[in-house]
Structure 1
């Protein structure tokens, strides 16, 4: 009768069958806990300024520093928008350029606003958008 070598005994150990699953589980937990993976976050956009009551649509585009759009969300309003609009976005931690497009009831666009959003470990972030007053036609 031959005696088993140490390597042969180790190869049959039950933990080796579970090792790939455990490695994937550990890697997933590490990614989930790190800020590099996008998480669902609440973004509160506050519309302020003299033209805020005339806004009927809002579009927010989240871009890379190079200008490539990574996420886009729109909201439409029947009447005056609420003072704070809640958006759900999937973003990793860090600095994110944001383009905000607004239109009034006639579909006339406001100037595009280029803002920067700082996403931290906390689940919510806020963004303030100033809406200028509309000049009457002919001015």
Structure 2
């Protein structure tokens, strides 16, 4: 049971941190350093995936995490938009965040790679662990 609690708690904390990294702060002089907050979420998401792989209750843990999965989809959509705007339209990160023209901060390429990697990577890893655990569960009846 402890692994299920750790998984859910780590997933929610990691998600909360990514939401805060997006919305807390301003783009003073085009500085989007708040987006580096996603780096704090990486160990939390890794812990969530590892704990999900160890728990004896993957279905219960997944049910508890449904609201977080939906928010993670929202984060992944933002990450896709951020990357698209930076890589295709050469927008600055602050321009994507605030909707107003700003100069590039110089970290845009890192944000364009890091945010989708964390967002989509976490969703894929959690889904893979859940479904692989379900397939190999000895309790499962066919």
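The numbers here are math on the coordinates, done by the rules we state, and not lab data. Quick caveat: nothing in here was measured; it's all calculated off a predicted structure. Cβ atoms are built from the backbone, for glycine too; each structure is taken alone.
Quick check on the output: 1.4 is distance in nm of label points 7 Å out along Cα→Cβ at positions 93 and 109, derived from one of 1, 2. Which one produced it?
2
Compare distance in nm of label points 7 Å out along Cα→Cβ at positions 101 and 117 across structures 1, 2 and report the one with the greatest value.
Biggest value here belongs to 2.
I have -6000 for helix-only ellipticity at 222 nm (-39500 (n - 2.57) for each DSSP H run of 4 or more, over all residues; to 500), calculated from one of the structures 1, 2. Which structure is it?
This value belongs to structure 1.
Ranked on distance in nm of label points 7 Å out along Cα→Cβ at positions 5 and 61, which label among 1, 2 comes first with the largest value?
That would be structure 1.
If you work out distance in nm of label points 7 Å out along Cα→Cβ at positions 45 and 85 for 1, 2, which one comes out largest?
Checked 1, 2; max of distance in nm of label points 7 Å out along Cα→Cβ at positions 45 and 85 sits with 2.
For the read-out Rg and Dmax of the Cα atoms in Å, a value of 17.1, 60 was computed from one structure; give its label from 1, 2.
Computed on structure 2.
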